[in-house]
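Q: Please find the structures below.
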Structure 1
Amino acid sequence: MLRHWLALLFRILVIISLVLAFARPYIPSPLSVVSESPALASIYLDNSFSMESEGSNGILFDDGVKKATEIISGHSNSDKFNLLTNDFQAIHHRLVSADEFGTLVQDVEISPAVRNLTAVLGRQYDILGSEVAEYKSVYLISDFQRNISSFEGFMPDSSIHHYMVHMKPVNQSNISIDTCWFDTPAQQPGQIIDLHVKLTNHGSVAVENIPVRLIVNGTQRALASFSLGRNESATGSFRFSIRETGIHHGFIELNDFPVTFDDKLYLSFEVRSSINVMSIYEQQPGPYLRALFGPDTLFNFTETSFRRLDFSEIHRQQLVILNGLQRFSSGLTTELERFLENGGSLFIIPSSEHDLDSYRSWMRSINTVGFSDSDTMRIRVDDLNLLHPVYKDVFETGPDGMAQLGQDVDLPWVSHRFRFTYPPRKDVQTLIRLRNGEAFLVADRFGEGQIYILASALDIKSGTFPVHAIFVPTLYKMALNSVQQQSLYYLVGTQESVNIGSRTPGNEAVFRMVSADGRMKFIPGHRTVNYNTHLFALDAIKSAGNYFLIAGSDTLTAVSFNYDRRESVPDYLSVQELYDMAERTGFTNFAVISESERPLGQVISELNRGRQLWKYFILAALVFLLAEIFALRLLH
């Protein structure tokens, strides 16, 4: 009799379990939404270089592609999806079906583009805002590198659900070549060149004697080794010489694994055959400038009277010297301002009898140092600014490695000079100072250019400066530093335009840009502003390397591009840090999803629909059914 009562009980429990299972009960999550209408989801897949690192499930990027696909399985078939990557491609700025999303995500590749999370979320909001839906969600699949993971200034929408899928790399070490630079903007043929380079060890283990080599024009020119402590940067230099003028290109390289995109830094530069220097005088050319620049083949020196000056020649110069002009005309000042804005250098030498109002008016208009009253007291030069580029490497260094003047050094006398009046700012530099503390030669900036202003005329009556030994290196270094050096390199994907100076395509309608290996060719846009040509539409360049600008059959210059080094830092937000940052920003509907043994689609489904219990009731029904059979057959 007992077995019949037990069998009845188990049968009732089977029926109750089946009824509950078909009722689809669930335990709601904080993000769960009950909606039968189609939903919208934007899924961001981080395809930056840092995602090439190894994770617990293989390469992070490959695992990210898999997780993006799994997210789809956590949604209904009627939902629409958007795929977004760092490239912000137009093809991704739309909502598609689950099947089309799967095709799009399989075509994504690693990219040099770097995006801040604020920009990514802003783009996702724009895409989701194009259609109306009751339920919208955004997903961020990333390793959340610290230097690009910021929500600063972002205003979250409380009606949108946010899911941050945290990808964690196993190896967090990397050595990167960060940057390089020359000490001087102008490189001369036959000169010993010091190319400085900065490396960083981003790991927690010190490294020693890492070999780094310099390749120029296809030939190894120098080799250096670096030892770096943990999380430490160091600078070193390559010393080499270039005998040929013209375009030079190459790269700095080291071997480091597994992050390799920052192991090579491309660079290009030009060694000029001559520097254009023009002296503009009032009545008679002075002998001192001609004696200095005239015999030197490095300089293309011209002298012209102000009255016979062709203003269009000014923009072709690197250094323009106004030698004793008595007044300025409006045409001259307009051309000089344009010349300075484009990076030219100007040296102003007053006349002993100049029109003070004319000087004051123009120099005040460009907000630079002006002249006031004259002083005929004989006074000696007392000090030189040895830290300024004009005097760098001119004097011998002392035991502390700093350049210094000897105690008995003979400096020039000044017999007639004009006192300076200064603009209301603090960045005017004094190059030569008199014994009474007043300035004799100053340096200032206007636009991209440099202005040098002397306090006296360039004649023996005003002082011994033009016949003193210090005159030669002062003017020589002014001319050398007047060369506006094109950047050694630019960053892939971040450069809106590149200034190539006065170069033009000539009789050709367009420029052509060709990679050093010849595999990539395209036509960049260009426009000329104030005699300077600017290249734009350079987003076609996706790979780091050296590129040549060609017009017809002539190679005009080389331009180098490197990947953004922000991806070099293997420093990532933890799950808790990401959670805290989201809370501080004001996110309400969000979840941070870390590594889990369960499929991501199941996790997403539970977050969206709550924890479904129908499977447990089906299992319970089976257990009760087996219990009924046991009761009927075995209990008798």
Structure 2
Amino acid sequence: MTFTDLAVYFQKLEATASRITITEILAELYKKLSPADAALVSYLLQGRVAPTFVPTEFGIADKLLIRAIALATDKKDAEVLQLFKKAGDLGSTVEKIKQGKAGSIRQAQDRRGKRKEIAIAGVFSQLKEVAQSSGAGSQEKKLELLANLISKADPLSSRYIVRIPLAKLRLGFSDMTILDALSWMETGGKSKRKEIEKAYNVRPDLGFIAQRVKEKGVTGLRSVTPQPGTPILMARANRLTSAQDIILKLGKCAIEYKYDGLRLQLHYKKNQKSKIKNQNGDSENLIKMYSRNLEDITSMFPDIAEAVTRQIKANEIIFEGEVVAFNPKTQVHVPFQETMQRKRKYNISEKALEIPVKLYVFELLYANGKNYLHEAYSERKNALKTFIKPGETIMYAQEHIVTKESEIETIFTESVSLHFEGIIAKKLSGTYEAGVRGWNWIKFKKAMDAKLSDTVDCVVMGYTLGEGKRTAFGVGQFLAGVYDAKQDKFLTITKVGTGLTDEQFREFIKRVKPLKVADKPKNYEVDKLLEPDIWLKPKLVVELGSDEITRSPVHTAGRILGPSKSGTAQEVKTPGFALRFPRLVRFRDDKAATDSTSLKEIAQMYKKQK
């Protein structure tokens, strides 16, 4: 398959809103791809040239692409800019220019005068070179590469070659839809989806998964095991609101503190090349740290990286814990926001001295060639102890085995007194369920000042422009939603405009600036009455407190519509869920949009509240 053929599929996907139709189109596409091209296309469908956990970004602005288009099409920059202002999209702009009859467009031809087709691998290779270009002269290098690529491409291919480095493909689906498509390719349905997703949770690399399925079928995924350097999707906890419910659900169980910090997965392998270098510039051991949303945060914690080499007794290991900042003078743990101040590009070492941290390790996933994901909790914890030497930075997270409600309540009180969030109860025989919100883990925390027993993590979908005093901030209210995995859609649950400080409003505007998009994303379901002035990509996750969950006919989370009456709008059969008196607790940089509170969880919380 050529890139020209691939561009036709991109066009079909862009024009389609139905998730089932999108799945069918993707399945048809994957059927025609070679295993090697299936891997590359999986990344391109995400607008990337590497897995999501590899920090490879294009760093391309509209201005540079305008220059590249002008250079590739023998136009002046001003001409391209003028056309861009009319079209509002550089992809459509270059397509229209190349469809014109000016005759000055440089196109690659063979000796017979026929147009040369561009291979998918060729386009991918050049785009990857664009993303990896850095340092002095890198912008000119990027310009040259993009202009060369555009000049060789047909009009439709040019549309997507331009959109990919701008992260504006507008295809409107997530990784989960691609997993559905791989199942559909094999079976004509979603019957193999769970099996594919199970492997993806251990190796969340769409290119690897697609290539393996093409080469060996879905059965070839059964041998997938953890690999140091590739993050594993983290297990998640369900929630209950009382110690009694926990005992009824789990019986005898282990209780751990629920630390108010940053969840971290650490990968360590001795004597492997990595980006971490010592003072002599020599390659050190592989040390990688990933957040819950697969972001590589190794650079944030040089103190933890240094402690690993002193405190970890393993040739290779993957473990999880919580990074918690503490005040060295008072020895008191401090809130999540202070831990997140370590997330910076400059003066990291100085900040490490100012905000020291401890890593409380509570899960062992892999060590010295052994996969611990399928071992019982008690076996994982016993093994974990043997790999950690005593020290001041990396700490073994102690567990308490309990059989009574009173014991759980006592440990919960201790946790709160230590400035933690609450507790996590874990099933003694439970395995580590990568990427799953299962009942092997149960979280128990209390919002003391609200009727609702827990906070809700929501995705910011858009916002309205400010009025009155808020004109200065540029935002009045923001629209927030939750994720429905079944539909692969984000559904609205609340609008938040009160209770924010001036500083929070300023921080909000700073965070949403790079997330603005011209049109509503295809995987948003929003009632007309709630449409914001500004739409945002589903990237920013916020933690919201609320008095209770109510029902609302305008919110789409859990809303069921009945048949319409002779041309009128569909009637609301079941109102959606809504948060009453929502308030911003904090920004959750450690969570991906699909890690937001699920629709299923909201329904459970509503039921328990009643």
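Taken together, the values in this text are just the output of simple stated rules run on the coordinates, not laboratory data. Nothing here was measured: the structure is a model prediction, and the numbers come from that model.
Q: Which of 1, 2 yields 25.6, 85 for Rg and Dmax of the Cα atoms in Å, as computed? Write out the running numbers ahead of the final one.
A: Working: 1: 35.5, 136; 2: 25.6, 85.
Computing Rg and Dmax of the Cα atoms in Å on every structure in 1, 2 gives 25.6, 85 only for 2.
Q: Here is a further query. So helix-only ellipticity at 222 nm (-39500 (n - 2.57) for each DSSP H run of 4 or more, over all residues; to 500), computed for just one structure, reads -10500; which one of 1, 2 is that?
A: Numbers: 1: -7000; 2: -10500.
Only one of 1, 2 returns -10500 for helix-only ellipticity at 222 nm (-39500 (n - 2.57) for each DSSP H run of 4 or more, over all residues; to 500), namely 2.
Q: For relative contact order in percent (Cα under 8 Å, 6 or more apart), which of the structures 1, 2 scores highest?
A: Values: 1: 19; 2: 12.
Sorting by relative contact order in percent (Cα under 8 Å, 6 or more apart) in descending order puts 1 first.
Q: Let me ask something else about it. One of 1, 2 was used to compute Cα extents along the principal axes in Å, for residues 477-580 alone, and the result was 61, 40, 25. Which label is that? Intermediate results must be reported in sequence, preceding the final value.
A: Working: 1: 61, 40, 25; 2: 48, 33, 24.
Label of the originating structure: 1.
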